Structure I
Amino acid sequence: MEALFLLIPLSVLLVFVALWVFFRASDDGQFEDLVGPGLRILQDDDKPAAPDTSETD
């Protein structure tokens, strides 16, 4: 029973911290573009990689 006196306030505090982190990320625009990064992976990069011209003698 004594453990509940510690665990209940800690769990309430944890919920408030999680909500604060979520709303902070939402205000900073973290969830603005959810589709763009997934589509960027699927796009091909048709330009070949530049050859390495550095010489090591």
Structure II
Amino acid sequence: MIAGVCVTGSCPTVYRTDRDSLVVQGYAVPGGVAGVDLPEGESLVEIPLHLLLDAARQIS
């Protein structure tokens, strides 16, 4: 875990993997609600902006 909204891990969180990537936990958003046509196998996840900014500071 590199940034999170709470310490329990059951709310929006950003994780760093050992594959040089990030995994984001957040709230599922249907493609139609976001105006995005999603390909099969992809999902949209909504997380607070401040969480992304905090994660960016941790990895830069």
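Only the coordinates and a few stated rules stand behind these numbers; no lab work does. From a predicted model like this one, the values you see are computed outputs, not experimental measurements. Cβ atoms are built from the backbone, for glycine too; each structure is taken alone.
Of the structures labelled I, II, which one yields -6500 when helix-only ellipticity at 222 nm (-39500 (n - 2.57) for each DSSP H run of 4 or more, over all residues; to 500) is computed from its coordinates?
Numbers: I: -19500; II: -6500.
Only one of I, II returns -6500 for helix-only ellipticity at 222 nm (-39500 (n - 2.57) for each DSSP H run of 4 or more, over all residues; to 500), namely II.
Please compute Rg/Rh (Cα atoms, Kirkwood Rh) for structures I, II and give me the label with the greatest value. Present the calculation step by step, with values, prior to reporting the outcome.
Working: I: 1.45; II: 1.00.
If we compare Rg/Rh (Cα atoms, Kirkwood Rh) over I, II, the biggest value is for I.
When distance in nm of label points 7 Å out along Cα→Cβ at positions 11 and 43 is computed for each of I, II, which one produces 2.0? List each step's numbers first, then the result.
On the way: I: 4.7; II: 2.0.
The read-out comes from structure II.
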